[in-house]
Structure I
Amino acid sequence: MTTTISFKQLLGGSPFPHMMEHMGLAAQCVEQLPPMIHAIFDKDESKLQELRTIIFDMETKADHIYDQLSANLPQTKYLPVHRHDLIAVLQQQEMIADIAQDIAGIISINLDIAPELRETLLDLAAKSQDAVQLALSVINSLNALVETGFEGPDVDHVNELIDQLIQTEDGADMIGIELLDILHRHHKDKDPVSTIFTYQLIRWLEELADHAELVGSHMRLLVAAK
């Protein structure tokens, strides 16, 4: 069922629950990627298509929330933070959902990936998923931050999460470099199109962690501005 946010709901209430719902959907999209990578190497076509459908459905729901929040957020009254700061966070959340959908699309064509990349590729997917989960934890702290006036232990906790998120993104970058080295050593055994698609898959997995970190960075600025 498509999620619908009415103008009346946003005008009279907080947008934070909807932002948390949107980030939750983005995180659920990313959760499907490791099993999709397993399905590539196991040549499980039915699993690939099943997971692709799940991701596309969740990304569509996230799109509806994003569109309605983007359109109605400027009308929301009495926000405790600047609207443009919230929109900056929301845009990064949307990028996570969009890239997860892009990855699902490229994976579902059943790429011919060198088996030597399997474990490291799964490590990258897991690290990027960890980054997105940390970003979700940061966003899920919004209500607590509002209740405490963006002061006290809740702010310290959010900053600790963001520090962890930065470290996790750095870890994803290192795994990405390792993967490119493995790809370079084994690309001659694969056709050029598969090699290009595999390279793009690696880059997109890294970008998931990048945008998760940006969610944290924008949240840090938002909290510091209070």
Structure II
Amino acid sequence: MSGKLALFDLDGTLIDTAPDICAAINNALNTSRIAPISELTARTYIGEGSATLVHRAITKEIDGLATEDCFSRVCKDFGQHYSKNLFVKSVIYPRALQSLDELKSMGFKLGCITNKPYEYALPLLEKAGLAHLFDILLGGNSLPEKKPNPLPIVHAIKQTKSDREKTVMVGDSITDLLAAKKAEVYSICVSYGYNGGVNLKKNSPNIIVDSLELVPSLAQKLCSNLNEKKEQLMN
């Protein structure tokens, strides 16, 4: 067994889900007669789970907290709409499927760790034709803690019987990067996705890439005992 494990975030890393998420949240906001949000704004609100998204969409503030009654109503309406429209306008990012297949052929086990609730994550991956590739899938409600807590990564390593020193986390946000750092695993950040305006490079990921096409070869280098400096991998 190689012990190698590649973990991926979902929203903004493997699939551009913002169009369907935005449509669902605006449907819920409209029902409660609350002003809608733009898709551009939605992209800055995604990444920390559905509950946080709903609070932000209602208050129009990153750290906003809606009243309990309003939150419960909008959250319920959002869930009802989104669960039926998970993969309507969402699209898989270029080279995602090919990169996952290539990692498999290199001996990596694959995991998807997302803050999206499991009941949305699994059917979304199934509709996208990616679910069968993963050895483990953890949603934001699968464990007592979610990213940026390291628990999901540590749990995935244990459940797949992988090696921590041969594990890499691939994501698009500071949430993914912090989880990787706390779990003491390698990190690869994509330059696209939903980073909320945070400069990921300043937070020292091992590598930043513009395309998932580059992930397999770079993950292999990181997880192999090669005497290469991280600076060389950045080139």
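Worth a mention:
- Answer label among I, II for the case where relative contact order in percent (Cα under 8 Å, 6 or more apart), calculated from the coordinates, equals 25: II
- Structure (I, II) behind the derived value -27500 of helix-only ellipticity at 222 nm (-39500 (n - 2.57) for each DSSP H run of 4 or more, over all residues; to 500): I
- Label whose coordinates, when mean count of other Cβ atoms within 10 Å over residues 46-53 is calculated, return 16.4 (choices I, II): I
- Which of I, II yields 17.5, 59 [Rg and Dmax of the Cα atoms in Å, calculated]: II
We did not get these values from a lab; they are worked out from the coordinates using the rules stated. As the structure is a computational prediction, the values presented were derived from the model and not from experiment. Cβ atoms are built from the backbone, for glycine too; each structure is taken alone.
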